[in-house]
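The numbers here are math on the coordinates, done by the rules we state, and not lab data. For clarity, every value in this text was computed on a predicted model and none was experimentally measured.
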Structure 1
Amino acid sequence: MHFDIIGDVENVQVVAVGGRIHDVMRLRRQFGSARWRKLKGIAKVRLQNGRVCRAEIHWYEGHGRGKKKMKIKKILR
């Protein structure tokens, strides 16, 4: 699902770090070695069809690599 984040991500929480991340080997192969963390937060997003809503989003972040593989886990009402 393609989407754009509008504004800031709020309530950011760390879900897993390093070896606790299920896909850490794939992240290292694809983006390089870094201290990888899986995070989640709440943000206002614009969906591909133009609808704007709040959603829980998850992503991976590596030191010096930025946010990677962002996805919507849940649309919030």
Structure 2
Amino acid sequence: MNQKLRTVSLIYIDQTGVGEFFVQDAYKSGLKNAQGVFLSLPKKQEIMDYFKRKMQDGHLHFRRDPELMNEMSAERF
């Protein structure tokens, strides 16, 4: 996965709560384009609203994945 992600210019990882471990793990594994961010509930809602608009406009598509759909739906609450 690191090889595929190296072509992405910047990767944001939620380091809120226990997320700091994932940021450190990304660096240790050689993924230097990862950056930790603290996400508040309003910021998470803003991100989900952005994705929703992009999907409605036909600019963003996800393969049908029940687990991903449940995760995205949970962010509403």
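What the table shows:
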item	result
At a computed 24, 17, 12 (semi-axes √(5λ) of the Cα gyration tensor in Å), which of 1, 2	2
At a computed 30 (relative contact order in percent (Cα under 8 Å, 6 or more apart)), which of 1, 2	1
Structure from which 3.0 was derived, mean projected area of the Cα convex hull in nm², for residues 7-46 alone, options 1, 2	2
Parent structure of the calculated result -3000, given that helix-only ellipticity at 222 nm (-39500 (n - 2.57) for each DSSP H run of 4 or more, over all residues; to 500) is the read-out and 1, 2 the choices	1
